[in-house]
1. Tell me which of I, II gives 0.40 when you compute FRET efficiency 1/(1 + (r/R0)^6) of positions 63 and 111 (r between Cβ atoms, R0 = 30 Å, to 0.05).
2. I, II: which one has distance in nm of label points 7 Å out along Cα→Cβ at positions 15 and 47, as calculated, at 1.8?
3. If distance in nm of label points 7 Å out along Cα→Cβ at positions 55 and 79 is calculated from each of I, II, which structure is the one that comes out at 1.5?
4. Computing relative contact order in percent (Cα under 8 Å, 6 or more apart) gives 30 for which of I, II?
5. Quick check: 2.4 is what I get for distance in nm of label points 7 Å out along Cα→Cβ at positions 7 and 87, calculated from one of I, II. Which structure matches?
6. By the measure distance in nm of label points 7 Å out along Cα→Cβ at positions 23 and 95, tell me the structure among I, II with the highest figure.
7. Quick one: helix-only ellipticity at 222 nm (-39500 (n - 2.57) for each DSSP H run of 4 or more, over all residues; to 500) came out at -27500 when computed from one of I, II, so which one is it?
8. Who wins on distance in nm of label points 7 Å out along Cα→Cβ at positions 39 and 71 among I, II, i.e. which is largest?
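Nothing in this text is a laboratory measurement; each read-out follows from the coordinates by a stated rule. Worth saying up front: this structure is predicted, and the values here are computed from it rather than measured. Cβ atoms are built from the backbone, for glycine too; each structure is taken alone.
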Structure I
Amino acid sequence: MRAYIDSDVLIRHLRGERKALNLLKRLRDREQFDLWTGAMQRAEVVFFMRPPEESATLLFLSEFQTASVDQKIIDKAGEFYRKWNPRSGTDVNDAILAATVLQTGGKIYTLNSKRYPMPEVAVQLAWKK
């Protein structure tokens, strides 16, 4: 099964958050998930990394498969955004990830599950704060 890791978890790991490392190890080793991230979540990390962080960040991201985005995903993401943005603050990147998971299967692991209120999308809080 695919575990889609949201950018907030990826960033926490890169900042040294031990809970993020523990989650990723558990998903990969004990629960046998394939680790994935969405195209927009990868973009969030890559666009904002600093030059001294580039090597370590790209090495870390190489552990994940990155889901591509197609017309069907974008069209569904648009529906999610229009429905859920006013109610729960779902942003464009969240909507695209949710549509990706709906199309490909799997579960989103995030620290902000309220951004993914879509009942047809599997979402789990990465860890309790």
Structure II
Amino acid sequence: MLAIVVTWIANSLSIYAVAYLLRSVDVASLRDAFLAGAVLTLVNAIVKPIVVILTLPLTVLTLGLFYFVITAFCLWLASVFVPGFLVQGFFMTIIAAILVSLFSAVINRALSNVAGDSAGRGR
């Protein structure tokens, strides 16, 4: 349960940071960023594994580069469900998805270390 919350926070902060850096990503407010992060976490947990399995031959054929398109699709799908979150353009969506993934991985790692440290101190 804690891992899902950490992933949600990491995705939300990543989306907000990428919206600050790129013009093609627009987030209306911090609340919308957290809502988009929640939707992206659900999409990554439910939809992405199915799409990865269905497109595995194409991903292997492109030596893994198609995985970036899958990640961009998940980001675009999250933007469809959140009215205050907008991603514009195909290539910029791919760039935004790569940045969100990188930022989210760093934030997720940092938050997991903090959560692990605080959980270890209580023993």
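1. Working: I: 0.95; II: 0.40.
It must be structure II, since only it matches.
2. Details: I: 1.8; II: 1.2.
Going through each structure in turn, the value belongs to I.
3. Details: I: 4.7; II: 1.5.
Structure II accounts for this read-out.
4. On the way: I: 30; II: 36.
Label of the originating structure: I.
5. Numbers: I: 2.4; II: 1.6.
This figure was derived from I.
6. Working: I: 2.4; II: 1.0.
Once distance in nm of label points 7 Å out along Cα→Cβ at positions 23 and 95 is worked out for each structure, I has the highest.
7. Details: I: -15000; II: -27500.
Going through each structure in turn, the value belongs to II.
8. Values: I: 1.4; II: 2.1.
Comparing I, II, the top value of distance in nm of label points 7 Å out along Cα→Cβ at positions 39 and 71 belongs to II.
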